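Quick heads-up: structures coming right below.
No value in this document is a laboratory result; all are computed from the given coordinates. This one's a predicted model, so the numbers in the text were calculated from it and none came from an experiment. Cβ atoms are built from the backbone, for glycine too; each structure is taken alone.
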Structure I
Amino acid sequence: MLDVLVVGGGYVGLSAAVAIMQAAPHLAIEVIEAAPEEAWKKDPRASAIIAAATKMLDVFGLWDRIEPDAQPITRMIVTDSKTSDPVRPVFLTFDGAVEDGRPFAHMIPNVSMVAALRDACAERGITIHHGLRATGFRDTGPSAELTLSDGRVMASRLVVACDGVRSKLRDLAGIKTVTWQYGQSGIVTTVEHERPHEGVAEEHFLPAGPFAILPLKGNRSSLVWTERTEDADRLVASDDLLFEAELERRFGHKLGTIRATPDRRAFPLGLTLARAFIAPRLALAGDAAHGIHPISGQGLNLGFKDVAALAETVVEADRLGLDIGSVNVLERYQIWRRFDTFRMGVTTDVLNRLFSNDVTPIRVLRDFGLGVVDRIPGLKNYFIREAAGSSGQNRPRLLGGQSI
């Protein structure tokens, strides 16, 4: 029987396995991943990783491996305009540094992050089983039994569901969700440009939704481009000439000539919040617990916060000789993470509704609010520390760069 079985071999699942094993190497931990073994190498995307998450990766001994591929975000610019506006006034700017001079976020290619985490699993003896899905879940009392798509049954004292926003394991455990769709999709692609970005990230609030330009190594940027779903599907399916013409209208000419890479995808956007983060022998983490709008760039980082809190809960319970899969132990994790997650879900929902429209009175009000924040250094500093994960009295130790 295993001690911990993680379902989902992405960022969050691999981080959860490494975090627990790092502090409790005597525990037996394995990972179940639905995708084939080499699938992760084909992911062209990049993700924004906040400062607190880089500290956790440093504790794992992985940040030195990842940092050469990471692009620091040195500055953040926020504008609010229509696509047709010839000039986009800047309403809010953030300098990128937080405590210890560390940038508040880095952009990291997904393949670099997953490669480092997979290496960490291999070094710690954590087995990753590929091409398998959960088809059954049963609490037997002393353990949970997980039935897999190949018919195998695995038993573990604790199962951690990191299998995404449409989590099969969450459904098998009977955990309900609050869910609604925004009628928007996020187009994700990479753009090559003539001039250097100098580490500056930009978020343009346009009537259809936010258009985020996020710097990558070299003269490249990652885009998260929100459009109404029907328009996003049309753009992704269009030829390169039309796609780049529409892209240029939003991107502008400040970085010279631009060229979109062939890989572009559209992902439907919605809000999904699990009504409970735990069940007997089960804990939800990452998108299995919460899927939020990318307007704040915090979705993945909420998952890293889950990992830090869950690992600390499990490891401390194990040191006290407690049952790591019991509801009494897991309740601490749920209390720790639930409020923060619901607060972020509500915040992103409100921001998306506030900024994804072109109603003149609302636009005037929101631009006034952005301008007020920009003129109050203390308030700006609070927001940047919140975004970086550097604030909070009850922050898990890993997010502060401390071992459990």
Structure II
Amino acid sequence: MGEGTPQCGLNRIRRSAPLSDRAVSGLQSRRFLLLYALAAAGGSASYAPFLTLLLPVRAGVIWQGDALQVLAYAAFAGACAASAANILFGWISDRSSRRKEWIVAGALLSSVLLVGMQYITSIAGLLVMIVLWQTAVNMMLAPLGAWAGDCVPDSQKGTLGGLLSAAPAVGAMVGAVVTIPGLAGADTRLVMVAVIVLGLVLPVVFFGNPAPMPELMKPKKELRVEVVTGPGTTGRKARGSAVGRMWFARLLIQIAEAALFAFLLLWLRSIDEGITDNDTARLFTTVLVISVPIAVYVGRWSDRAGRPILPLAVLSGGGAVGLVWMAMADSAAMAVSGFAVFGVLTGVFLSLHSSQTLRVLPRPQTRGRDLGVFNLTNTVPSLIMPWLALALVPVFGFQALFLLLAALAVMSCILLATMRET
């Protein structure tokens, strides 16, 4: 490969190694897929338990009445740092023709910084540490995401997306484990998370040994997903439209996801005051766990049927149905079931979308950078969502918010349904 084209995890001294049967057949090894999914789960565990559980608890203990404001500042600073760092280190891993070295560096540095959070006692110190930690986390996540594009062929991207659905569930379970009452103190929990992350991420680097996929390192001359735009559309314009539609479709769903993540407990309590934070946590975890086998089945079906986009359109439309269901809810049972529909379907959507995004990106030489731009769909909603909620909920109630989010999900469905699969 030329400069700026990452190898598929192969060290230079191993170029002459014999190809496996799967490499000859054009498929990536099952071992790499499973270890990669494990590493993706480690990526989720690297930030989810800290941001959702450990940081709020520490902020409440140290800053007490000012905890909410501190968390808001930390969330904003962290989102900005994560957005910039993901693009930066995706681009650096493209230019350096290295993925694994950056993954290891990011995993080690983010773990050290996470453990170092225990020594922070000032708001300014916390914000600086959050920015550094988010930068290190994305030093790991950006090349990790691009590495899948280097190594997993289109015929297995649905399967990969199904496996990736386990990542959020694992992140949630790690948070549940380290916060078991009496298991560990606040500082020890940080160490536990850091050790777990390293144990999940590093095996794919040292033992994944992916088969080389040189065809994945060539710019695509033809897209397997084209936008239905009528006669006379050039291949370049169709390709650009496909990338843009995939980006906006994910952004719209992520806005809805971010709103539900932030306000689910408040909404449920507005319907039934007896619902506790533990009930909400168990509901989140249950939805994530249920999503995994569904995503695996749908992902494998999309590979066999050669229909990578159809499931995404159906799932986003189903998410809109769940949101309308939630808007109509007048009992706890109806509210929970509506959220379950929305949460499961959009959880499957996000997992499959992550892998199918690799299909439409046309330039392997800028794959890491381009995925960094797609990562903005994960961070930008946290900046948009609070303003939507503040504008609608106090005046019109949660029903209006959910109906607006349902409209966004319908728009996502339309963007994807009007793409032709070839």
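Quick check: 13.1 is what I get for mean count of other Cβ atoms within 10 Å over residues 59-66, calculated from one of I, II. Which structure matches?
Considering all the candidates, the number was obtained from II.
Which structure, out of I, II, was relative contact order in percent (Cα under 8 Å, 6 or more apart) calculated from, if the result is 27?
It must be structure II, since only it matches.
Have a look at I, II and say which one yields -11000 for helix-only ellipticity at 222 nm (-39500 (n - 2.57) for each DSSP H run of 4 or more, over all residues; to 500), as calculated.
Going through each structure in turn, the value belongs to I.
Determine which structure produced the value 4.4 for distance in nm of label points 7 Å out along Cα→Cβ at positions 67 and 139, calculated from the coordinates; the candidates are I, II.
I
Upon calculation of distance in nm of label points 7 Å out along Cα→Cβ at positions 147 and 267 from the atomic coordinates, which of the structures I, II produces 3.6?
Among I, II, the structure yielding 3.6 for distance in nm of label points 7 Å out along Cα→Cβ at positions 147 and 267 is II.
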